[in-house]
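Visitor: Have a look at these structures, which come just after this line.
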Structure 1
Amino acid sequence: MTAPGPAPALDTLPLAELFERAASTDPAPGGGAVTALTARLGIALILKALRISVRGSDESERHAGIDSRLTALAAAFAADADADGRAFDDYVRAARLPRASEAEAAERSEALRRAAVAATEAALATLRHARDAYAASVEMEAAVKASIRADLVAGRELLKVARLVAVENAETNLRALKREEDRAPLLAALAAAADPAAFG
């Protein structure tokens, strides 16, 4: 029997399938993955606002760097979604490991620790990418035409939602970590990236 191949990237799924998977009782995709994909769409709206506003003008070349940064961040959000799903799946698998013996309990505990660290790192990556995308949107704001500004606003609001959910997920995952050597760097990273002032 052929072993199953890797799961398809979430951002390649048809929207109807993604909806059904998110609404299912399966562990993933959950809030972190769905939020990362939503933030990816937020960047799409910000890019639309920028590209329509500067199309055919001298502003186009001046804002090419911002366009490239936002495009790269959109790809990063897609990767964040998959990382979140993998980490959550790993955590659920770890929770189901046997713990009848001392050795089994230790193995299960270590698997849970690794999965919680990975899940926290996935949330922090989403948070950092949302912060950086919002900053890029501020840089280009003056170039956006009034007729398309609603798309810029919508994209920014989706990035703000990504921040809220990423912070919530990171804090939840951190509560599962008991070792100070695990918690300290993650808490520091959270504090550095979560400043609401960075989101307007």
Structure 2
Amino acid sequence: MKILQHFKTITYHKWLVMKGCFSIGLYQQGICHDLSKYSPTEFLVGARFFQGNRSPNNTEREEKGYSASWLHHKGRNKHHYEYWIDYSVKDIEGGMAPAPMPVKYILEMIMDRIAASKVYAKDNYTQHHPLEYYKLGKEHAPLHPKTRSTLELLLLILDKYGEKEMVLFIKKKILHNQEMWDNQNKWPILVKKYLKQYGVHL
């Protein structure tokens, strides 16, 4: 087991996310982010399968066929889109459907993705890493259209303009109009508006 290495990694990641959340005023989410990783269910798996360049949960999946650590984690952390998967009353394949994430958790998710990219890429990290990683799993991710569109908008602004500009966008355009971003009729208009204004597309 690599207890110390894993502890340092998840604590550094948590510090990066906290720093990102604090920069946009999400203090409670920054403090509480990923606390479940220190629980025995998640921490012991992480220490056992630690590699330093990818999630230990993937190694656990390769050995067991699933990750008990991840199942524990995603059910306790609202910044993961998997938390928002629910049974559907509609006749759809698989019977499951994604619910829209409240925008404050989408914002925590983007900070989480930036932090994870920095942790694993280390000195090779650039502002392009989060979008590149997202594209690798884009087609398979069961995201609600609101969640997908808002996340992609933020990733595109980050990719083109950098983290500082993305933070300014969040503070001025999202947090000042949070109710509109959580309104099912208004968020599509906002996404379309800012994709055009910032000259970005996927």
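Only the coordinates and a few stated rules stand behind these numbers; no lab work does. Note that the coordinates shown come from a computational prediction; the quantities given were computed from them, not determined experimentally. Cβ atoms are built from the backbone, for glycine too; each structure is taken alone.
Visitor: A value of 1.40 was computed for Cα Rg over 2.2 N^0.38 Å, for residues 118-189 alone; which of 1, 2 is the source structure?
Guide: Structure 1 accounts for this read-out.
Visitor: Here relative contact order in percent (Cα under 8 Å, 6 or more apart) has been calculated and equals 28, so which of 1, 2 was it run on? Don't skip to the answer; put the middle values down first.
Guide: On the way: 1: 28; 2: 18.
Traced to structure 1.
Visitor: Matching task: -0.49, -1.18 is the computed value of log10 I(q)/I(0) by the Debye sum over Cα atoms at q = 0.10, 0.18 Å⁻¹. Pick the structure from 1, 2. Working shown, then result.
Guide: Numbers: 1: -0.49, -1.18; 2: -0.44, -1.40.
It was calculated from structure 1.
Visitor: Another one. When distance in nm of label points 7 Å out along Cα→Cβ at positions 46 and 134 is computed for each of 1, 2, which one produces 2.4?
Guide: Structure of origin is 2.
Visitor: Using helix-only ellipticity at 222 nm (-39500 (n - 2.57) for each DSSP H run of 4 or more, over all residues; to 500) as the calculated read-out, with -26000 as its value, let me know the right label among 1, 2.
Guide: Details: 1: -26000; 2: -18000.
Value -26000 for helix-only ellipticity at 222 nm (-39500 (n - 2.57) for each DSSP H run of 4 or more, over all residues; to 500) corresponds to 1 out of 1, 2.
Visitor: Say we calculate volume of the Cα convex hull per residue in Å³, for residues 78-141 alone for every structure; which of 1, 2 gives the highest result?
Guide: 2
Visitor: Here is a further query. From which structure (1, 2) was distance in nm of label points 7 Å out along Cα→Cβ at positions 30 and 86 calculated, if the value obtained is 3.1? Before the final figure, lay out the partial values.
Guide: Numbers: 1: 1.8; 2: 3.1.
Only one of 1, 2 returns 3.1 for distance in nm of label points 7 Å out along Cα→Cβ at positions 30 and 86, namely 2.
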